[in-house]
1. Consider the structures I, II: one of them gives 24.9 for mean count of other Cβ atoms within 10 Å over residues 107-114 as calculated from the coordinates. Say which.
2. Please state which of the structures I, II yields 0.95 when FRET efficiency 1/(1 + (r/R0)^6) of positions 99 and 155 (r between Cβ atoms, R0 = 30 Å, to 0.05) is computed from it.
3. Once distance in nm of label points 7 Å out along Cα→Cβ at positions 43 and 283 is calculated for all of I, II, which comes out largest?
4. For distance in nm of label points 7 Å out along Cα→Cβ at positions 163 and 179, which of I, II scores largest?
5. One of I, II was used to compute Rg/Rh (Cα atoms, Kirkwood Rh), for residues 51-226 alone, and the answer was 1.02. Which one was it?
6. Suppose you compute mean projected area of the Cα convex hull in nm², for residues 139-290 alone for every structure in I, II: which one lands on 8.6?
7. Comparing distance in nm of label points 7 Å out along Cα→Cβ at positions 11 and 91 across I, II, which is largest?
Structure I
Amino acid sequence: MAFTTLISAAQLRDLLQGGQPCMVFDCSFDLAAPEAGAQQYAAAHIPGAVYANLDADLSAKHGVPGAGGTIVAHEADRPASGGRHPLPGRETFALWLSNVGFSNAMQAVVYDRNGTNFCGRLWWMLKWAGHAGVAVLDGGLQAWQAAGGAVSSAQEPSRFQTRFALHAPLVRLVTAGEVLARLGQPGQTLVDARARPRYRGEVEPLDPVAGHIPGALNRPFSENFDASGHFKPAPQLRAEFEQLLAGRAPSSVVHQCGSGVSALPNLLAMELAGLGATGLFAGSWSEWCSDPARPVERG
């Protein structure tokens, strides 16, 4: 059985013991100290886990995208979004998966130790690559350790390179142009996952402009979790999102945040709640506010 949304610590233990082809990814990261995630991984990770660095592995290199007249050496290298953490092209991502030894036959399990703030990126990207069998470890590394799971500080051996094949995306990527074209229309409901002071434009620690996309609703991503760091029960998530949407169609939702990373707990929570598939504006506020012609709302 493939796990496609969440996996518990107990289920992961059984999966690893059962011999099913599986790869675990540690996505720990710290926006304020980008080197900290790799250091945390080196100090303690689930045995066998591969480290996935948000900047180096799950984002395109800045300055390469062909913006401002820059010529991209290979079309496959062109980022798929803008913003502070631009998505790499699907072909580039598939090459990284192949290099770390991940194959289409494997179950992927992703986790972090940062309140499930970063591992959702890899969960979504694998779906974007057409791979259904990927799940987030509910509660992260803390839940694994609380359940008695072992951790390791050993350097993991390299794996044989595979040939990961891309398939049709299982998720919907929305561009800044599409968001702008549909702004204010009933067929699009933007949900901003940033903390409320950032959404209102009272503070802005990361981007040059404060505020939010006009009409966007606000649901901080942290509201999807209980006090233990696990996702809230599906009925509770459904009730909370239905209250937020206030009659708007769940299928109209496009998730965003600052750079397209912390929006993903909201996207996953809506799927857990049985509200169906929703879109991701991966460039998010950091891409939106980079063009002064795009409107900004505060308050």
Structure II
Amino acid sequence: MTMLNPDSLPFLDAEEVRRQITPDRTRRLIEEVLSAGFDPAEDPARQHVEAGAGHLLLMPSALNDWVGVKVASVAPGNPAQGLPRIQALYILLDAATLTPRLCLEGSVLTALRTPATTAVACDRLAAQEARSLVVFGSGPQAVEHVIALQQIRALEEITVVGRTPQRGQLAVDELAVRGVSAQLGTPEAAGEADIVVCATSAAEPLFEAGLIADGACVAAMGSHEPDRRELPAGLLSRSLVVVEDAETALREAGDVVLAAAEGAVVREDLHGLAALVRGDVVRRTDRPNVFKGTGMSWQDLAVVSGLAP
């Protein structure tokens, strides 16, 4: 019997993953999976396992010819030791024999697939003539969302709202290095924006519910914890609300969980991303359009399948 030789299993580091899969390609891979009829409700739930100095996140999925799992470690004390808070590996297996075929650095997948999924939603929830973007946040996800959204709209005005001006300036500088011009702003800028992205670790809403204009698009993905939110319940109650999967959102998305607890939304108010991609749900001009993402296992596998040997 021929056994798998671990030494022969290809490994891709973050740099190689980015070389092979561009932000635009990432968006198209996720879009293709949904267009082909995949229902995110079929995806296994993310598993949390207490371990060592923190916990593990186990994210398995199966799509067509491939099976995959991301194992992410979350160690809150790591930054004080000069180590990342979150580290991850991804293993791709063929569905026919469950033989491992590829291993890669997993954190880069989150940096790629999260903004790509947002872009899939915003491409349908934002007006075609959208030109202004406001981003709350200053970390890698804030920057990567700007890069991803530039692929779907001809953005002319990009405003970054950081926790402090100093942190916001870091994002502005990073975008400049990548050839994108942006400026610092305040939360009030969201009132005039065509697209608003929330990519923070905030536990409380970032702005008032009435600030967002009818027809505008708001995307939030800062947390998948049920007790934290970036969006006020009042915004969800007056908006078209799209989520990756309703049950996942009601379990993990604090923006939805807390709004539901306050009576601002019910299960029937939540529309799936797959229905949006297939055209069963369309953007509204008489109210805001909100996408709340938590990140799901199928998104990682959709991207990794594009790297399959």
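No lab work stands behind these numbers, since they all come straight from the coordinates. Just so we're clear, the structure is a prediction, and the values are computed from it rather than from any experiment. Cβ atoms are built from the backbone, for glycine too; each structure is taken alone.
1. Working: I: 24.9; II: 22.2.
Derived from the structure labelled I.
2. Working: I: 0.95; II: 0.10.
Among I, II, the structure yielding 0.95 for FRET efficiency 1/(1 + (r/R0)^6) of positions 99 and 155 (r between Cβ atoms, R0 = 30 Å, to 0.05) is I.
3. Values: I: 3.8; II: 2.3.
The structure with the largest value is I.
4. Numbers: I: 3.8; II: 3.2.
Answer by largest value of distance in nm of label points 7 Å out along Cα→Cβ at positions 163 and 179: I.
5. It must be structure II, since only it matches.
6. Working: I: 12.4; II: 8.6.
Checking each candidate, the match is II.
7. Numbers: I: 3.6; II: 1.4.
Going through I, II one by one, distance in nm of label points 7 Å out along Cα→Cβ at positions 11 and 91 peaks for structure I.
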